[in-house]
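Once you scroll down, you'll see the structures, which are given as structure tokens.
No value in this document is a laboratory result; all are computed from the given coordinates. Here the structure is a predicted model, which is why all the values come from computation and not from measurement. Cβ atoms are built from the backbone, for glycine too; each structure is taken alone.
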Structure I
Amino acid sequence: MKIEDHNRNIRESLEVIHECIQKGIQERQRTIGFNASVAATEMLEVYLHKQNLINPGTILKHEWFTSERKAYEKLSFDFPEKEAIIKILVEIESKRNILCYGKPQPAEAITKILSLFNQLKIIFQEAGLSWN
């Protein structure tokens, strides 16, 4: 997928997350779980493409971040902020299915995912990424 297509998808997820926050995070936990997971993975993919660390045809899958071990196996090469990025992605992914398919979660659990997502977004923005 082209970087422009990833950026369009990321912008869409950012807009949806913003709308969910405005409507109430507990009423939109499924949407937040899905969009935080997919946008975080796409942000990493854009980052690695721009660093020329993965081929243009490489597609990262959110399932790669169900554990740190699996993430490090799939991303065996080094890149800046790798440890922090993987840690955040694994934590977001660990809550994805609970938010998407589980019972309603307390606001604090949803807020934690949003906070992690924002931390990841800041890491990528500080590395020069933009989704505009």
Structure II
Amino acid sequence: MNYVTKPIPAGKPVIGFVERPWGSFKQFACNSDGTVSLMTVLPGQRLSLQSHTGRAELWIVIDDGATVQVGESKREYMAGDEIWIPANEKHRLSCTGAKPVRVLEVAFGNWQQADIVRYEDDFQRPAKGD
């Protein structure tokens, strides 16, 4: 089934940076179609190794100690780091530290659980879907 119902950017969208007298802010999805989620991963836990056909994702790391795999590359990220995950790319978020890790996810395209393909999963969930 084709889950692509909204435009998915081919590359990481431009992130706006606006300065104000009190500081600044970044705009990750200014007036664009998207879904924003805050993911929290507990110590020693990880998401499934997965991909999505209907969306691309921009992850903004909030807490130090996030281990992220995109494709075959895996590395640790720190608070403030941004990770672009194209549609159909395998990816996984893990918490290897002693405190939970939070990542803000900005998804571009059609956010739905039905488009998940799981390659590995610690919780024996189905290979596709919810």
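For the set I, II, ranking by mean count of other Cβ atoms within 10 Å over residues 27-34 places I highest.
Tell me which of I, II gives -23000 when you compute helix-only ellipticity at 222 nm (-39500 (n - 2.57) for each DSSP H run of 4 or more, over all residues; to 500). Kindly include the intermediate steps, with their values, before the conclusion.
Values: I: -23000; II: 0.
Going through each structure in turn, the value belongs to I.
Mean count of other Cβ atoms within 10 Å over residues 35-42 computed as 23.4: which structure among I, II? Mind showing how you got there, number by number?
Details: I: 23.4; II: 13.2.
Source structure for this number: I.
Distance in nm of label points 7 Å out along Cα→Cβ at positions 51 and 91 was computed and gave 1.9; which structure, I, II, did it come from?
I
Kirkwood radius over Cα pairs in Å computed as 15.4: which structure among I, II?
On the way: I: 14.9; II: 15.4.
Derived from II, not from the others.
Source structure of the calculated read-out (Cα Rg over 2.2 N^0.38 Å, for residues 11-58 alone, 1.40) within I, II: I.
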